[in-house]
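What follows is a set of structures for review.
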Structure P
Amino acid sequence: MKLTHWYLEWQVRLFLFIVKLLPFKAAQRLGGWLGGLAYYLVPESPEIARTQLKECFPEQSADWVKRTARTVYINQGKNLFEFLAGEKLYPDKIKTLVKFNGLEKLHQCRAEGRGILFCTAHLGNWELLGMALAAQGIPVTVAARKIYLERLNEMLVSRRQRYGVKVILRDDIQAARSLLLALKNRELVGILIDQDTRVQGCFVPFFGRPAWTPIGLARLYQHSQAKIFAGFIYRQKDDTHLVEIEGPYEFDKIRDGSAAKLEQRITAFLTGRIELAIRRRPDQWVWFHQRWKTKEFLT
C-alpha cells in the first residue's frame, strides 16, 4: 500500500473513531471546523473553486467569491461527518433532520407500478439524501463510481448499504442490467450527473459553457418504463436539511427520433435543473471539482 493511501485510510478511521465519541451535533460542528481549516491547508483545490465561482458568477465581488468558496469547504466537512455519524441516525431521527417537499410524488409513482430515475447532484449532503429516502420507505439503489483506494471503497459501500442504500458500481459489467432490474422492481435509482468523469456522455450547456455530462440516466430511461424526477437536498441555517423534489418528467421517445438526440435532450434538461438548484445555494456545491476539464473540439 502506498504511503498516501495508508495515510488517507487511517485518517478516515481516525475520523470514525472521533465521531463515535461525539454527539451528532458536535460531530457536525467539528466537521465544519475541519472543513474550514482544509480550505487554508490545501491551497490548490480552493483555487479551482474560486476560479470557477468567478467564471460562473461574474457579477459577484471578489469577497463574495472567497466567502462562498470557504463556505463550500465548511459544508463539505459537515457533510462528511454527518455521513460518518450515520449510525446515530435511526429512521425517526433522520425524519426529524431531513424534511421533504414532494415526497408523495415518489410514493405515487411506485403505486402506479413504475420505477423512479432520480437525478441529483453533489449539492448539499447528497449521501444523507439517499439515507433519508430509505428512511421514508423507498427502496434506494445508487449508481456509484468505485474509489481507487480499495479498502476505503469497501468501507464506503458497506456504510451506504448499512444505511439502507444499495450500491451498484458503474464499472461492474452487469451494472446496466442491475439498474434496469431495480427500476423494474419499482425501486428508486439515484444517479448524479453533475461531474466531468470518464464515462459515456455528451456536451450540454452548464452555466453558459459546454460541459461533458454523463448520459447513463438518459439511456436507462429509454430502456425502462421509469419516470424521471430531480431532487436536491439543501442545508438549512440550523443544520437541518430540506429536500425539494421536482417532476415527474417524461419525454417522447418517438418524437425525438435517434437515441443520441433523446439522450442529449434529457441530459441538457436535467443539467439545466441542476444549474438552477446550484444558483439557489452556490455555497453547497462542489466547486473544487474541475467541471469543464473535458474540452469540446469544433471541427
Structure Q
Amino acid sequence: MSEGLRIGDVARLVGISATTLRAWEQRYEVVTPTRATQSGYRHYAQADVERLRHMRALVQSGIAPSRAATIARDTVRPPSTPLPGAAPSLLDDHSALVHAGLYYDGPQLQALLDAVFDAVDPEEAIERWLLPNLVDVGTAWEHGRLSEVAEHFVAAAVMRKLGALFDGLSASGSRVVVGLPPHARHEISALAFSICLRRRGLEVLYAGADVPLTSWQSFATEWAPQTVVLTVTMADDVPFAEQTAAALREHGVPKVFVGGAHAHRVRSAIALPESLPLAADVLANAVAKQ
C-alpha cells in the first residue's frame, strides 16, 4: 500500500470500470494519482478510493457527475493529523469503549470521548472510531463479556457527548426530521447522523427513539414536514420502519429516507448510504433540489 494502488485495483474496490475511472479523473479531476518514476503506472492513495466511492454513490443517487465530483473533492480528504498530545493509536483502538465499560469509570470514559473528538473533526471521529467501537460493544454484550448495565452505561455517555456536539451546532437551512420508528431504541447512529446534517447547514428536528406510529402520523398531518429520515440499526426494526415510512408518505410527506445497516430492506423509503458523512451529503443535495 505504501506505493499506492493500480487503476484496476481501484476500479474493483470502487465498483466502477477502469474506463469510467479514467473519465472521471480526466473530465472532473476528482482524483490526482501519482506516477511511478520507473514504470509510469498511475498510483492511487486510499483517500482516492474513498473519494471515488463517494462520487459513485452521489451519481447513483441522481446527482450530476460534475457536481458529484465537486462534492467528493471537498468532503473526502486524507485522514486528519491528530492534535499534539493525542496518541496516533487512539483512533484505531476499537475496543476502548468495551474496556471503559468494564470498569464503570465515568470520568475516564468522559476523558476518552473528549480526547477522541478533540483529536479530529466529528465525522472522522464517528466513522473511524465511534462506530467500530459500538460494534465491539454490541459483540461483547452478545458474548457475555459486557453486562447490559455496562452497555447502557457506555451508550449513555456517548449520547451525552453527541448531544453536546449537536447542541453546539447551529443551522438555518431546510428542516429535516430525524427519528426512529416504533420499538427501535438504538439511537446513537441517528444522533451522530444529525450532527453530520447540521454540519452541512441543515436544521435538524431530532425526534429520538421509539416514536409511536400515531405520533408520526399526527406530526406529518399537523406540521407537514418535507423530509423525514428514519434509522434502522437492527433487523427487527425493519417492519416497523416499513410501516412508518408508508404511513408518512400517506400523510403527505414528500421525501422519506431511511439510513442504517438495514436501510436497503425498507422498500417504502429512499435508502441512504451506510456511511454517515456520505449519507449526509446525499441527503443535503436531495433537499437542495426541493
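Since every read-out is calculated from the coordinates, none of them should be taken as a lab result. Just so you know, these numbers come straight off a predicted model, no measurement behind them. Cβ atoms are built from the backbone, for glycine too; each structure is taken alone.
When you work out relative contact order in percent (Cα under 8 Å, 6 or more apart) for each of the structures P, Q, which one comes out largest?
When relative contact order in percent (Cα under 8 Å, 6 or more apart) is calculated for P, Q, structure P comes out on top.
Could you tell me which structure in P, Q was used to calculate mean projected area of the Cα convex hull in nm², for residues 219-266 alone as 2.9?
Q
Where does the value 18.8 come from, among P, Q, when mean count of other Cβ atoms within 10 Å over residues 43-50 is the thing being computed?
Only one of P, Q returns 18.8 for mean count of other Cβ atoms within 10 Å over residues 43-50, namely Q.
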